[in-house]
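For reference, the structures are reproduced in the following blocks.
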Structure I
Amino acid sequence: MEAYEALQTGQVDLMFLDIRMPVISGIEFLRSLKSPPLVIFTTAYDQYAISGYELDVVDYLLKPVALPRLLLAVEKAKERCAGTGKSERPLSGYVFVKQENRLVKVVLNEIIYIESMQNYVKLWMKDRELIVSSTTKAFEEQLPAKEFIRIHRSYIVSLGAITAIRAHHVELGEIVLPVGSSYRDQLISLLGQ
């Protein structure tokens, strides 16, 4: 109730919200707000991830929260606050990538997954592969967040290419890639499971 009063009287940019609380659940609390701030759910229960997705929360952290995972969530919130989040980019586009001494056009919806190779990235596409002179982080910033997700320090995948998820792996048809433990919560949250 104190948080509710604080939200009515002050400017709050980001709220960390647990789901199971006394009196009212975090989900009910968030739904009761007319114009809520950005929210990061922090909970020990993964079965509420779909509600977080429906409520457009910034992230969904499972307790105990690892520091790298917390920092990733805060960075996502900062991007949304600044209005510079990559999620605003539409998928219907393309990017030009540096390959040897030329720029090559890559249509984003042809990418299946991206593999990190130190100072290069390998684009695995529907009909070809490209090795691009770029860091994984720099290339990731060009991608729309609603269509691509990092699942491992070495892999970014197209959400549309995912055919199944296992405990620590994701399947892209016949291709099986590992899911890093620090990326699993975000993947599950984004897929609404």
Structure II
Amino acid sequence: MLAFFLFVLAAAQRPGENARDVFARAVADFENGRVAESAAGFDRLAKLVPQEAPQLWQRGIALYYAGRYGDCRAQFESHRGVNPNDVENAAWHFLCVAKAESPEKARSALLPVGPDGRAPMNEIYRMFRGELTPERVLASAGGQIEAQFYARLYAGLYYEALGDAKRALEHIGVAAQSRYATGGYMHTVARVHLGLRQGRVRR
């Protein structure tokens, strides 16, 4: 998916401007905890290739950590138009609205999703709807490493949305462990989140 997106960026870029390089810099800034710079880089990319801007879920995550919750919400609302089945998109939209307004408002505004066959995405969505506890989500992950990672990450993010910083860090601290590196970009998100909340990297 990422390789295809980079191909699209290369095809869509304007003469004299390299959208792939802008994307790579924005990703590198995020990976190194420079979230304000990352968000600004993704903003530039969205202007360079506006037809591809809804695809930039990475921008939405950077906006969340940069504290730009209104822009974050708008990014995930636009992403739903190109990826309507993604539970993670709905989860991040919830997180943005919860920060800007309240968890109750976020729950009432929760984006609908189609079938997302990844474990335990159905349970994660039900957690954000208020139907399952984080503990039930963790139990549903079973012995699958990738499922355990996503359960830990989103349980932690959900607790953060509810204002429980201690439990949030507990779960995201586990998600950030090297054994979950198969989580790809989202494992990077866990590591950056932990560093930001523990004050080890700057915004």
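General observations
- Computed 0.95 for FRET efficiency 1/(1 + (r/R0)^6) of positions 100 and 164 (r between Cβ atoms, R0 = 30 Å, to 0.05) - originating structure among I, II: II
- Given -7500 for helix-only ellipticity at 222 nm (-39500 (n - 2.57) for each DSSP H run of 4 or more, over all residues; to 500), calculated: source structure among I, II: I
- Structures I, II were compared on Cα Rg over 2.2 N^0.38 Å, and the highest value belongs to I.
Since every read-out is calculated from the coordinates, none of them should be taken as a lab result. Note that this is a predicted model, so its numbers are computed, not measured. Cβ atoms are built from the backbone, for glycine too; each structure is taken alone.
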